[in-house]
Structures are given as C-alpha cells and as structure tokens.
1. When helix-only ellipticity at 222 nm (-39500 (n - 2.57) for each DSSP H run of 4 or more, over all residues; to 500) is computed for each of 1, 2, which one produces -4500?
2. Out of 1, 2, which structure matches 32 when relative contact order in percent (Cα under 8 Å, 6 or more apart) is calculated?
3. Out of 1, 2, which one gives 13.3 for Kirkwood radius over Cα pairs in Å as computed from the coordinates?
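Laboratory data are not the source of any read-out in this text; all were calculated from the coordinates shown. Keep in mind that this is a model prediction, so the values were computed, not measured.
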Structure 1
C-alpha cells in the first residue's frame, strides 16, 4: 500500500466516522461495535506508515492485511 493509498483510506474512514447515526439515545451495541472497527482500522493505517518508515516489510504486510480484513468486515456488516 502506497502512502497515497493510505491517505485515501484515512479520508474514507474520516467520512465514515462523521456519518453519525440519528438516534436520541446512546448508540446500540451493534453501532458501537461497528464504529470501533473504524477506530481499529485507523490504528492499523498508522502502523502501516510506521512500518514503511522503518522499512519493515513483514510488519507492513501484516498490518496491511489486518487493515484490509477490518475494513472489509466494516463494509460487509449487515
């Protein structure tokens, strides 16, 4: 994943975070769990950047796979 792709992914996550569900009560557990995936995905993107900077290919591949799995799970959520 290139730095340009990572920047694009951060923008996608940011737009998803700002799409807040319209509820008057505290968020239901399902919504909280789904939003936690977004936060987890942000952390993984940061770890990918750190791995790139330290030129650690194994870490970069690991965190990229973790990010992709997380974000796929987020968007496939029913």
Structure 2
C-alpha cells in the first residue's frame, strides 16, 4: 500500500503550513515468518498566509496548488477547514 496524504497543519504566527507526505507499507510472510517495511517521506508543503495559498515540492520549487489538490488524499478538506 502506498498513499499520499496531507499531514496535520502547523500554524506559526499568521502562516499555516500543511505538510504533504507519502506513506508506504510493504509486508509479507510465509510459514513461521512475517516481515514489514514501512516508511514516510515528504512530498511537499502547502503554505497559507494572508489569504494566499502556495504549494512547493521538496526541492522548494513552486507547484500549481491544483496539482496537489487532485493528487493528495484529504488536502481539499484540510484547506477548507483553515
């Protein structure tokens, strides 16, 4: 399973930062054994300040916000709640 999702927003003064993360869970097993490999990595951030909203990838390059809204689970509802 691999999913991209919005993390918990962090508010610093008048700026709100929404982390975007990818979570992957790989598991398997057989007779008398079980293994799992889980990781979480950053995808980007959404920055909300003074009524404006920007999105950036992990390299710091600006990304159209709609790209992330279409791709990231829960981002639309997180932004609506801010």
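1. Details: 1: -26500; 2: -4500.
It was calculated from structure 2.
2. Working: 1: 32; 2: 26.
Among 1, 2, the structure yielding 32 for relative contact order in percent (Cα under 8 Å, 6 or more apart) is 1.
3. On the way: 1: 13.3; 2: 14.0.
The read-out was computed on structure 1.
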